[in-house]
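What follows draws every value from the coordinates through simple rules; no lab data is involved. As the structure is a prediction and not an experimental result, all values here were calculated from the model. Cβ atoms are built from the backbone, for glycine too; each structure is taken alone.
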Structure 1
Amino acid sequence: MITLLFVALFFVTTANGQYQPTWSSIDSRPLPSWYDDSKFGIFCHWGVYSVPAHRSEWIWWDWKGVNITEVVEYMDKHFHGKSYADLANEFTAEDFDPEKFASIVKASGA
């Protein structure tokens, strides 16, 4: 039933399409009035996963979920016997420089 709904929505939204899959057609569409004044945004996600400084925020899943050998070996070598929760005590942000970070964000135009 859900599949049928999505198929129906697809046809409803594409049936009245006034643009063709060509650059000239796409370039002919009007831009929203806010477009020229819009800015680039920056979303920062920083957490306990940065303590191992290895891979990404999915390190816990790679380590304990799917057990990627390289991650398991890295964590065993550098954080033997520690849980992910134990790493929170090491998340101190001691090298964080908020002024430098703000300067970089400002320079980006965000």
Structure 2
Amino acid sequence: MSEPIKVFNVHDTPAIIEEEGREQIRRIVTMKSADAKAFSFHVTHFDGGHERFNANVKDEEVLFILDGEMTVSYDGEEHCLRPGSTLYFKPGASFQHKVGVQGVTFVVVCSPPRE
């Protein structure tokens, strides 16, 4: 049986670099790091101006904005997300995001867990 409690620090978690360095993901609590069964917990940063269309999200996800701004568009609606904003996706959701000039940092909780 794995340890019932584990402590992690985001600064001790290596970043996964994607999108030519414009996206940095720190997968903190995962199946691999904590034997997580129900969800995983990540901190992601996008550099300013980053844009992407996300089609058919595979997992159930929650994003919580920590710092910066990001505009999310779906179903013809546009929402500006700022610190404290929370976004929930069901599997199959499609959306577009555009990051503000200062970049954005957010927490991602997804189920089933990744890694």
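Structural remarks
- FRET efficiency 1/(1 + (r/R0)^6) of positions 23 and 55 (r between Cβ atoms, R0 = 41 Å, to 0.05) derived as 1.00 - corresponding label from 1, 2: 2
- Of the structures 1, 2, the one that 23.4, 61 was derived from, the read-out being Rg and Dmax of the Cα atoms in Å: 1
- For 0.90 (FRET efficiency 1/(1 + (r/R0)^6) of positions 31 and 87 (r between Cβ atoms, R0 = 35 Å, to 0.05), calculated) the corresponding structure among 1, 2: 2
- For 31 (relative contact order in percent (Cα under 8 Å, 6 or more apart), calculated) the corresponding structure among 1, 2: 2
- Which of 1, 2 yields -500 [helix-only ellipticity at 222 nm (-39500 (n - 2.57) for each DSSP H run of 4 or more, over all residues; to 500), calculated]: 2
- Given 0.2 for distance in nm of label points 7 Å out along Cα→Cβ at positions 63 and 79, calculated: source structure among 1, 2: 1
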